[in-house]
1. Using the calculated result 17.7, 57 for Rg and Dmax of the Cα atoms in Å, pick out the matching structure from P, Q, R.
2. If Rg and Dmax of the Cα atoms in Å, for residues 126-237 alone is calculated from each of P, Q, R, which structure is the one that comes out at 16.3, 47?
3. If we compute relative contact order in percent (Cα under 8 Å, 6 or more apart) for structures P, Q, R, which one ends up with the highest value?
4. Using distance in nm of label points 7 Å out along Cα→Cβ at positions 150 and 214 for the comparison, can you identify which of P, Q, R gives the largest number?
5. Looking at structures P, Q, R, which one was helix-only ellipticity at 222 nm (-39500 (n - 2.57) for each DSSP H run of 4 or more, over all residues; to 500) calculated from, given that it came out as -6000?
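Derivation of every value follows stated rules applied to the coordinates shown; laboratory data play no part. If you're wondering where the values come from, they're calculated on a predicted model, not measured in any experiment. Cβ atoms are built from the backbone, for glycine too; each structure is taken alone.
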Structure P
Amino acid sequence: MDIQSLFGLEGRVALVTGGSRGIGKMIVEGLLAAGVARVYICARKKEQVDETSAELGDKVIGLVADLSQMDGIKALADEIAQREDKLDILVNNAGAAWGEPFTEFSEAGWHRTMDLNVKTPFFLTQKLYPLLKAAGTVDRPSKVLMIASIDGMKSNPWPTYPYQASKAGLIHLTRRMAAELAKDNIIVNGIGPGAFPSEMNRAARDNAEASARGIPSGRVGVTEDMAAGAIYLLSRAGDYVVGTTIPIDGGVVNANIGAGNFVDPSGQ
């Protein structure tokens, strides 16, 4: 049994949405370490895309894309199709969070969160389906990885209502899409990140010690934790895992026997 063959990604072509920072960037770093041929990253802000592309090297190709609207989703899929005749890996990582008090929660915040977190992964996968199908074989299926959240697996105390609902929806969408696409040698799975330092999780970024108090493992996640989970599911090692969302959270979902100590996401 060759471990490099199990976990290596040599020759694979990948797209990671929201890949310029945070969890997306962690996954990109893992893909590079595992040997991908090329990885496309996209984000709305050109300066972030350019900075990350320059930092991570020639195998990283940065594209500017606004995936909150259907025309942006189609434009990105068309751009990839112009550059590649197949796509081995799609990581649907781009997402949004919005928090407001229950009695004041805005329709704009609801729509933006639900659209980007649920609609976008579905329709981007749909638009890229021909490239994913072209890449997949029985012996080497193509992979779609949905980045959900442990907030879709358990409730949290913050007023991020559509975020929690959208991530729960994405977890079930992962199951349904896995059932649909497995016959085409496209394997769909997901990851439910816990506390990882990012712009979206400023508590883990700015107050890691306090965040760690509610985590059985006693610390927040680091790049290697996220990269390892992604590599497992995207490599040969994860070929027989289908429709599953794995929490990578230090035990918060499955090994936390108490209420835990929560930190406001603003870092206050």
Structure Q
Amino acid sequence: MKPLHLRRIRNRPILLGWCSVAFGVLLLASWLAGPIRPLWDGLDHWFFKVTNASLGLHPLWDGLWAVSNNRLFDLVAGLGMTGVFLFSGRSSTPPAWPNLLVRALIGALLGLLAQGLIHQYLELRRESPTLQIDGSQRLTQLVNWIRTKDASRGSYPGDHGLVLFTLTLYGWRFLQPWARWAGAGGAVLFTLPRLMSGAHWLTDILCGSIPGALIMVGLYDGLGLAGPIDRRIVPVLGEWIRGLTPARLRRWLDHPPQPQGRAA
């Protein structure tokens, strides 16, 4: 029989997983049918009023949000989040970048799975604020030199935010401390354009994307899926990624710069 303290360590991710599920469910319920729903609605309208009023004042400001709402900008978000995992693995001792790239893939797949399940089983149709509030500033009318997105007839939950926050929450246990906060900051930063354009309500993220991420990652850990995948799948795929990486790039990733010692 394993010592009690070892069993507690082994069961900790499972316990934390179910706590994550419970918190996600409570947050979602507070918006769906809770007594504080009027507060959420008030926050939604206040945030949209402030952000939408900032549009139409300067072409550079409008152009910034128009570009960041273009579909190609999604590649920037994907590369940025992948870079967080990659450089976190490169800076670890020993370097673990192949395994962290696998974890980035797993986190993204969990986010896409959560997105599919929500759209399949949660029959909630919500239009974005630009379609509901008369007189809204529209990026598509302010900027005509690039295709951008400023409206959605199915804004809940924020799909981009759901994938990004799921990836961040999943990677929290594996990333270096600096990378955890870089990932969280990236999730906020890359979700912000959809809010600034009015394609999503603020609660599409706070009460949609984030609870979805909490529940999905919580179920992954709470059901005990993390252990077998970490032991059997992550190392195999990590070695496969290492083998496919060009030798020069692999040597660079395996030998991060060492901190210089103090001068005598």
Structure R
Amino acid sequence: MSRVLKLTVSYDGTAYVGWQRQSRGVSIQGLIEEALGRLAGAPVAIAGAGRTDAGVHALGQVVSAPVTTGLDTHTIRRALNATLPRDIRVVRVEDAAPGFHARYSASVKMYEYRLWDGDVQPPLARAWSWHGPRGLDVQVMNRAACALEGTHDFGAFQGSRSSVKTTIRTVTLAQVVDEAVPPGAATVPLLSGEETTPARLIVFRIEADGFLRHMVRAMVGTLVEVGLRRREAAAMTRLLDSGDRSDAGPTAPANGLVLVRVRYLTPG
């Protein structure tokens, strides 16, 4: 029975070389292909909606997998989760329409980048947030982020060793917000006395029709400089016009980045 499965996958990318199978190291793609191959009794080549880098996480990575098995989707999900490491979970398995491709059929993807703004970062938050500089001005960062919305050349935010045909992308949402800190993350006493300084979780949220290598992390590194008042908010517009990566800020660490969801114009 030949069919295409649509898998929604969540993972903690800390221990892996990234989504994509590589010659060295353990990849998420490789582990899922091996698990599906054992289930189907034949090699399976899958495609992911986003090629997340080493250390990057996902809540809603989408995978297309052509398989030959008559097992129902519920059984397939249970069997995969029984085989995969516990930091990779298959959340949903569906039968996809013929020709469905997780990457090429996608219309928009959303990423979030989380920064922990606090004197002390709780160990449980270390894997999924960057303990960045303190005292960031979120309002001015959000004004700068809004300039990224629309169709632009994002060459200034592209990492090295990229071979894309065009650096033009359409961003439908770009915002920086304060979010509530997770339960148990209490305020941390200052050394100077009894006052406390509350921790903040700052989230950069961006949705677009496609992303360049390290694009979100380069944006975050630049927005942090804006939040520290080392750059003006208007600098983002100038960077879009220049297309020069050396003019933008540093690339933020991978561990704060999460692929949140992928949307499709038509059901998979």
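1. On the way: P: 17.7, 57; Q: 21.0, 69; R: 20.0, 69.
The structure behind it is P.
2. Working: P: 16.3, 47; Q: 17.3, 56; R: 16.2, 57.
Only structure P yields this read-out.
3. On the way: P: 19; Q: 32; R: 25.
Between P, Q, R, the highest calculated value is found for Q.
4. Details: P: 0.9; Q: 3.3; R: 2.7.
Result for distance in nm of label points 7 Å out along Cα→Cβ at positions 150 and 214 over P, Q, R: largest is Q.
5. Values: P: -12500; Q: -21000; R: -6000.
This value belongs to structure R.
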